[in-house]
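Trainee: In C-alpha cells below, several structures.
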Structure P
Amino acid sequence: MREGKIMLTDSTPLYEQVAAEVRRAIAEGEAKPGERMPLAKDLAKVLGVNTNTVLRALRILQDEGLLELRRGRGITVAGTPERGAVLTRARELVAFARRNGYQPEELIAMIKTVS
C-alpha cells in the first residue's frame, strides 16, 4: 500500500477511498490472490485513517469477493478485481430478477440457456 493516497479533503467518503486503494493494489499485483493483507490497524496507520474506516472498506471488499476476512486468521486476498466486478453484476442481476418476479432457480435456468 502506498502512503498518503487518501485525500481527507476529497468529497469521496474515506472508506470508499480506502476500498479503492486496496482494489488498486490487487489490480496492480501488489497483493495477489491467496496472499495475506496487513492487519486493519496497520493499514489504517499507513493510510492515515481510523481503523473503523479501514474495517468498513474491508467489509465492502469482502462483499465484492475480493477479500476473505476471518477472525483470528486475518485478511486474505480472495480474488481479482475482475472476479469482484462479475460478482457485483451477478448481485445486480439477481436483484433485478427478484424485482421482476423471478426466483433464483428460474434465473439459473435462463443463464444456462444463454451460456
Structure Q
Amino acid sequence: MLKVISKRLLELVRQSDTVARLGGDEFVFVLNNPKIKNEILQVAERIISAINEPVQLSGSDLEIGVSIGISMFPDDRIKSMDLIKKADQAMHLSKTSGRNSVDFFVPEFD
C-alpha cells in the first residue's frame, strides 16, 4: 500500500518540491516557494483526493483517509525540524477533526 500511495503523492508535486516518508504512514511535503496560502491548500486538497482513491491489493479495494497538518516558513519557525514539529502538531489536530481534514499550525498549539 505504501508503494501505491508514494507513487500517487510523487505525481502531485513539481520537480522543485520534495516528498519524503518519515516513517510508518507519515509523509512530508516540502513545497518550494509557494506564492500564497491558497496554493498550499490546493495541494492539500489534491493529496486528499489522491489518497481517497481506492487501493487495490490482493483483489480487494481498500479505502484510506488522510489527516494533513501544515506549517509555513518563515511564519512558524526557521529550523526545518521545528517546521516538521509544527506540522505534526497541526496534523494531530486534523486527526481529531475527522477523516480527510487539513489544519494549519497556529501559535496556540505551542
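Trainee: A value of -12500 was derived for helix-only ellipticity at 222 nm (-39500 (n - 2.57) for each DSSP H run of 4 or more, over all residues; to 500); which structure in P, Q was it taken from?
Mentor: Matching structure: Q.
Trainee: Taking mean count of other Cβ atoms within 10 Å over residues 18-25 as the criterion, which structure among P, Q has the greatest value?
Mentor: P
Trainee: Continuing with this model, one more query. For relative contact order in percent (Cα under 8 Å, 6 or more apart), find whichever of P, Q sits highest and give me its label.
Mentor: Largest one: structure P.
Trainee: Still on this model: Among the shown structures P, Q, from which was the value 2, 11, 22, 26, 21, 11, 5, 2, 1, 0 of P(r) over Cα pairs in 5 Å bins from 0, in percent calculated?
Mentor: Answer by label: Q.
None of the figures in this text is laboratory data; all of them are computed from the coordinates on show. Computed from a prediction, not measured in an experiment: that's the story for all the values here. Cβ atoms are built from the backbone, for glycine too; each structure is taken alone.
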